[in-house]
Structure 1
Amino acid sequence: MELVWLEDLIELDATRNFSVAATARNITQPAFSRRIKALENWVGTQLIDRSTYPVKLTPAGETVLEAGRNLAQDMYRLRDECRDLAVPGSDVLSVSALHSIALCVYPDFAKALQSHVGSFTTQMHASDYYDCLESLSLGRCELAMCYDHVLGPPILKTSQFQSRTIMKDPLVLVSTLKDEDEFETALTSNSGNAALPLVSYSSGCFLGKMQEILTKSYLGHGVVFYPVFENSMSEAIRRMILNGAGMGWLPHSVAAQDISLGNLVELKGRSMVLELDVVLLRKPSMQSDLVEKIWQQSDMAPPL
């Protein structure tokens, strides 16, 4: 028996829909159904009444659900206790975050938190959007930090996670100072034939989806972009822009220092503005004392 099977059952009870629950668990519906079936085979009886819509738990399913909730909490508590034994006197927090957030948001955020909750050691796993959510879903980390936007993927709205916005981080279009005048003129041109070099995010990543919205907003003004470089990490985008490869969108937290030093300039253009939320996520079943303290103090994030 695997702990994730019990967490699948908990999610299915919350949504009463296999498809929605599978999306919340970041797996395909067939894979989710197989895991529920594996749990039923292990218990030895049917846990889900599939003849109704929405689906509901059988009496046996209700019994397993209640025990599963307690077991999941006990297992995560056991993990926390073992980690504390491994590092005596030091609280350890495991975090999964987007690369840009891990580099440019989390250090100041952690420093602000420690002034309220005391010192702790962070085990940071920097990854992409969906891997962060999967790590939290599967219990590989206690907290996740991601971007969220109303026009972005809706997965953060599922019942599996609790989320809290800790700051705003707008996407800003930037270039080097030497290219500023040329690019500003092209971005505001009415000639309808501007084609501009874009240091671009990969289409499959979260910021790539946000970038697509922004580039489409320029198409109506006859401005098109051609990619000169693609990557999913903001730091790679930043370095290529600094090298003069073209313009590109960066979270303000990533670009702020370069803008203040004059290494980069913000292009005003006439695009819509996307203000991303930096959100902190946890699972209700994973509530160590440290996580609970951090959750209560998570509104102490520093401003941009």
Structure 2
Amino acid sequence: MRTPSVFIAEEIMPYLRARVAERLYHEGFKQVRIADYLGITQAMVSKYLAGRYRKPLREIAERLDSIADEVVRLILFGGGRDEAIVLVTRRLFDLFESGFLCRFYSEYSGLDEETCRSLFVRGGGRAEILEEMNRAISHLSHLRGFPSLIPEVRSNLACALPSPSVKEDVAAVPGRITSAKGRIFALPPEFGASSFTAGILLRLSEWNPRIRSVMNIRYGPDVEDALKRAGFSFARVKTGGLSEEEAIPKIVRPFEDGTYDAVIDEGGHGVEPLVYIFGRDPLEVVEKIERLISALGVLE
């Protein structure tokens, strides 16, 4: 029987392992170390590096290349084999859950595509949101100027389901987004991963339900000037001395009177100044980040 697990083993993993091996070798890893990470023999690594592996359809290859990039970033940031397995498993499950891989799996197995979807797709739009989050984070990883916008408290990207009621209705990056040596690192997004950004979007849904995504970046005079040059509308608040529970409604309060691209939080004693970028979805938020980087003059 050609189950999804067989499809992954035969059609997906050889190419994905090969692409990870190639990237790690390019980063200076020895073949024996690559083999240990991938759980394969050194001879197999040598085969992959020689290009002796079958390439999938271009659409699948593009998605797998993106996953390979994430795996390599995780390893370069010190992630272990177990973390790499979790990352790959989540990413592949997301591709099934979104319906993307079901189209190809149905051709491989002869199983009806809708039956495949019934195995993986959950209701409520969660799969679609995780897919959008993954795409947005992948795009962030290719923006040369983004690491310079990550604050001391680190950044996070979040997106809420329509009409959210609890923090588990908001997807965010566990542990937030960090950077080192000009690269960003982020674990796969999960629902319920962030209380603070969830609190912002839960409160915001009361005033402007169309705005369902937010990301925090550092504040500075250069960033404020770039906001102006990019043509963004923004408001100012100050949350210094407030608890998280008190800060959340203050950050959202400007939306009672209008819609803004960003809110500047001037911070205060013990609170780092930040800028919150808002959008209808994660991709719109990242598009605004890209415009901001361009206005800062550091975009390739």
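If FRET efficiency 1/(1 + (r/R0)^6) of positions 119 and 199 (r between Cβ atoms, R0 = 35 Å, to 0.05) comes out at 0.55 when worked out from the coordinates, which of 1, 2 was used? The read-out was computed on structure 2. In this comparison of 1, 2, the computed figure 0.95 for FRET efficiency 1/(1 + (r/R0)^6) of positions 63 and 127 (r between Cβ atoms, R0 = 25 Å, to 0.05) is attributed to 2. Using the calculated result 2.8 for distance in nm of label points 7 Å out along Cα→Cβ at positions 135 and 215, pick out the matching structure from 1, 2. Derived from 1, not from the others.
In this comparison of 1, 2, the computed figure 37, 23, 16 for semi-axes √(5λ) of the Cα gyration tensor in Å is attributed to 2.
In terms of mean count of other Cβ atoms within 10 Å over residues 7-14, the structure with the greatest value among 1, 2 is 1. Can you tell which of 1, 2 yields 23 when relative contact order in percent (Cα under 8 Å, 6 or more apart) is derived from it? Attributed to the structure labelled 1.
FYI, it's all coordinate maths here, none of it is from the lab. From a predicted model like this one, the values you see are computed outputs, not experimental measurements. Cβ atoms are built from the backbone, for glycine too; each structure is taken alone.
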